[in-house]
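What follows draws every value from the coordinates through simple rules; no lab data is involved. Keep in mind the model is a prediction, meaning the values are calculated, not measured. Cβ atoms are built from the backbone, for glycine too; each structure is taken alone.
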Structure I
Amino acid sequence: MKKTFIAMMLLLNLTVSSFAGDTPAFKELLGRSEGNTILIQSEDVRMEAIQGNPKDWIGVYKVGDSNAWKNVKLWTWVKDCRQDEFDFGDKGAVGYKFKNANLPTGLYEARYFLNNTYVTALKSDAFRVIKTSNKITANYSSANHKLHVEIQNKNFKPNPKDWIGVYKVGDSTAWKNIKAWTWAKNFKQHAGANFVKYTFDDLDLRQGVYRVKYFLNNTYTENSQSNSFKVTVPIDTRFSLKYNHTTRNLFIEVPKDYNDMNLNFNSSSTDWIGIYKVGTSNAWSNVQAWLWVKDLDLSKGSPFLKHEFKNVDFPSGMYEFRYFRKNSFITYKTSNPVKVWK
């Protein structure tokens with residue numbers, strides 16, 4: 001009987017110890033929106049428990065969303081909540097300010113989680129955020145591969161972790177679909193302008209329709225998006241690609257009198273030509289064959305710069321050659337497509 005009693009005491013001690021850190025430092029949780037700032041606070045706090053539970057955390061969620069990390073809009077460790085230099089106008093309040101939160105319009109709530117888990121200890125009442133989205137305009141130049149993005153806000157002060165992504169229309173916001181991105185803080189205002197601007201240089205976009213999206217606080221929470229814009233890569237009919245099925249040879253021809261100052265056929269040129277299957281990206285793994293432009297045949301008596309790829313063993317399909325400038329993967333022009341078959 002004595003042994004049984006000792007065992008029961010040991011079990012009780014273990015149970016008490018395991019739940020010692022399972023009491024939240026806050027007795028209640030309040031949340032509200034003030035302009036572009038989200039305020040989380042408690043007026044009844046066990047101050048010793050804030051540092052005693054270093055892995056308790058608070059997340060801001062849209063009402064109705066699950067606790068999954070993908071749904072977290074804002075978060076902080078409870079240990080980072082402060083009483084000093086923190087004034088909600090409530091004596092003794094302890095909490096956290098999410099400045100420049102930039103949350104979209106909607107109903108939100110704060111949730112208190114224990115010990116770096118998704119075990120919810122407290123929830124605030126729902127609070128409403130009313131947000132006017134940024135007005136974004138995007139303008140792409142196929143000629144020089146520049147994307148100019150403007151945000152119509154002369155007092156633009158983004159959260160340091162807000163960011164901008166370029167996506168093809170219809171693609172999800174998954175990271176793999178981003179064509180280009182930058183932090184919103186990189187947008188600059190010119191003197192006298194009522195907007196801020198950023199330019200993506202040397203941006204190679206394949207033919208299609210795209211738009212720019214504004215995301216909040218290093219998440220995929222979308223705040224606003226630009227107009228859609230169409231990208232076309234010019235097919236130059238003077239760039240000739242031919243295929244001989246009998247010999248399985250592929251021929252490139254470019255007129256010697258081609259009048260374009262952006263093309264460089266000199267011996268020092270780092271321009272190059274790549275053969276690609278139509279519709280594939282410019283990734284090196286998609287190159288079927290290539291050569292430096294300076295290695296095109298300059299045979300006398302011929303009006304063309306030429307090259308012959310002999311006995312090609314490409315999978316059947318439509319192919320084109322793409323002209324790249326200055327050893328880059330930025331498509332300057334493409335040839336007519338040609339069918340290759342076995």
Structure II
Amino acid sequence: MAKKTSTAVQVFSAKCSGKEYNVENYGQVMNQIKELAANPNPNNKYEIAQIVGYVVDYILGEKLTYLERFADVKSVGFGEKAQFKTKLSGIKAFIQAKSSTTERSKIAHSYTTLTTNEVSARPVINFLKLASGEQTVEEVVSDAVEQMEQAMLMYIENICYTAFSGYSSPNYDSGSGIVTSTLNPLINAMARFGKPAIFGDMNIISKLAGATGFTVASSTYQFSPDIINEQNANGFIGTYNGADVIKIANQYKDETSLDSTNLVLKQDILYIVPAGNADMRPLKVAFEGDVRAYEQQNIDDETWEMVLRKNFGVGIIGSQKLMAVYEDSTL
């Protein structure tokens with residue numbers, strides 16, 4: 001029976017996440033998988049499924065770490081409820097006559113739990129190919145993680161966009177391209193709660209550099225050489241109007257089209273979030289338990305399939321909406 005700390009889980013987790021791994025150990029665990037697949041008894045099939053499940057859980061956790069930069073993220077055990085604390089109006093100060101009685105006030109919070117849903121993937125594998133090495137655990141993990149991550153990110157974005165597109169400035173606004181008179185007030189409002197960060201697809205954040213220039217004469221528009229160099233080096237600038245600019249990894253849903261309509265996430269949205277206490281962030285994300293792996297084999301074609309399931313929940317909570325959404329109507 002595989003464990004999270006087993007060599008196979010550790011080696012595959014490192015290799016699939018692009019980290020350093022012991023080549024000798026990798027060769028040994030590859031042979032271990034081939035031996036297990038060559039004798040597909042119930043225990044061996046279950047052990048392979050466990051290894052895949054643990055590795056998928058680790059890689060998902062690594063890839064989704066950046067959520068912590070703009071969401072309040074909590075992880076709990078299976079069957080537990082993540083409890084989110086939201087700060088309410090607390091201690092107050094007063095100007096009053098000498099020796100007057102000061103009104104009492106205290107720190108206040110509300111607590112909310114999230115209902116979790118489930119994201120799952122169901123890879124089908126040919127045991128003969130797994131035993132021969134023609135198919136590998138890395139391929140199964142890579143495909144499963146990619147599809148599960150995409151489904152989760154699309155779900156998170158849909159909740160954010162649906163919630164905030166119903167608000168007005170400074171929580172939501174739109175413009176034809178990057179309109180500084182519309183975008184900057186959103187950034188400035190979020191900056192009152194801490195240094196803000198801007199998250200977005202490459203297609204929209206690449207436009208921010210063009211909004212940094214200034215007019216030096218009636219017919220001359222000047223840009224900083226540093227801005228020009230940074231744009232040329234990275235394709236986007238790292239800071240705009242005091243806010244850090246962060247590119248969201250936005251892959252294609254599949255290989256059928258390279259059109260922007262086939263992207264996982266919206267390409268026309270900027271999310272602006274202040275730094276600071278995670279309790280104050282309206283976007284709450286809960287992860288419940290590890291990835292659970294179940295398996296069965298088809299006796300007709302000898303294919304073997306797994307179901308990988310992960311519980312997670314998403315919600316917008318809190319009276320202070322400390323997030324802003326800007327939408328570029330030209331993309």
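Figure out for me which of the structures I, II the number 25.2 belongs to, where Kirkwood radius over Cα pairs in Å was derived from the coordinates. Going through each structure in turn, the value belongs to I. Say we calculate mean count of other Cβ atoms within 10 Å over residues 71-78 for every structure; which of I, II gives the highest result? Result for mean count of other Cβ atoms within 10 Å over residues 71-78 over I, II: largest is I. Sorting I, II by relative contact order in percent (Cα under 8 Å, 6 or more apart) from high to low puts II first, with the largest value. When distance in nm of label points 7 Å out along Cα→Cβ at positions 23 and 247 is calculated for each of structures I, II, structure I gives the greatest result. When you work out distance in nm of label points 7 Å out along Cα→Cβ at positions 159 and 199 for each of the structures I, II, which one comes out largest? If we compare distance in nm of label points 7 Å out along Cα→Cβ at positions 159 and 199 over I, II, the biggest value is for I. In this comparison of I, II, the computed figure -2000 for helix-only ellipticity at 222 nm (-39500 (n - 2.57) for each DSSP H run of 4 or more, over all residues; to 500) is attributed to I.
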